[in-house]
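Structures for review follow.
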Structure I
C-alpha cells in the first residue's frame, strides 16, 4: 500500500488521482470513476468530487493508496 500525504483537510477524488499520478488528466480520472473502476474504502465510488480525508483507502488497478 502506497501512502500519499496531503496537507489539506480533504482532497477530491479526481484531484487525488492526478496528485498521486494514477492518471495524467482530470478527464482520464472522470472516465475511470464513471466506469466504476475506483474503490474508496472498499466500495465502488462513482462521484469524482467525493471528498477524501486522511485514513481513506483508494483502490485502482489492484493497487492501494492510503491518504495520510
Structure II
C-alpha cells in the first residue's frame, strides 16, 4: 500500500518539476513566461538608484532622540 503511494508522489513531483522548468512547452504545457519589457523601457537612469540610502536615513532618525 505504501509503495504505490510513494511512487505516485515521486511521479507527481517529477511531472511538476518538468512543468515548472518549461520542459513540457513543446507539447503545449508549461507556465506562462512573464516579462515586463515596458517597465525596463520606462526606467530613466536606474544606475543612480541607491538602496542603502533609505536604511541609513532611518537609522539616523532612530538614533536621534529629538524626533
Structure III
C-alpha cells in the first residue's frame, strides 16, 4: 500500500483543485433553477399517479364512496 504524508496529500489536493473547471454564476443559476423546476415537475407527476392509484384502490375495495 502506498503511503503519503498528510502534507503531501494536501499539496496534491490543492494541485487537483487548480485543475477543476468551476461553473460561472450564470451556469450555476441556470442549473439550480433547472433542478428546482424538474423536482417540482417530478413531485406533481408522482402526486398525480398516487391519486390515480388511490382512486383505483378505493373503487375496487368500495371504501370511501
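Just so it is clear, none of the values below were taken in a lab; they were calculated from the coordinates. Nothing here was measured: the structure is a model prediction, and the numbers come from that model. Cβ atoms are built from the backbone, for glycine too; each structure is taken alone.
Which structure, out of I, II, III, was helix-only ellipticity at 222 nm (-39500 (n - 2.57) for each DSSP H run of 4 or more, over all residues; to 500) calculated from, if the result is -17500? Show your work: numbers first, answer last.
Numbers: I: -6500; II: -17500; III: -28000.
Considering all the candidates, the number was obtained from II.
Who wins on distance in nm of label points 7 Å out along Cα→Cβ at positions 5 and 21 among I, II, III, i.e. which is largest? Provide the component values of the computation, followed by the final result.
Values: I: 1.6; II: 2.8; III: 3.5.
Going through I, II, III one by one, distance in nm of label points 7 Å out along Cα→Cβ at positions 5 and 21 peaks for structure III.
For the read-out Rg and Dmax of the Cα atoms in Å, a value of 24.4, 69 was computed from one structure; give its label from I, II, III. The partial results should precede the final answer.
Values: I: 10.4, 29; II: 24.4, 69; III: 25.1, 70.
The structure behind it is II.
With mean count of other Cβ atoms within 10 Å over residues 13-20 derived from the coordinates and found to be 11.4, which of I, II, III does the value describe?
II
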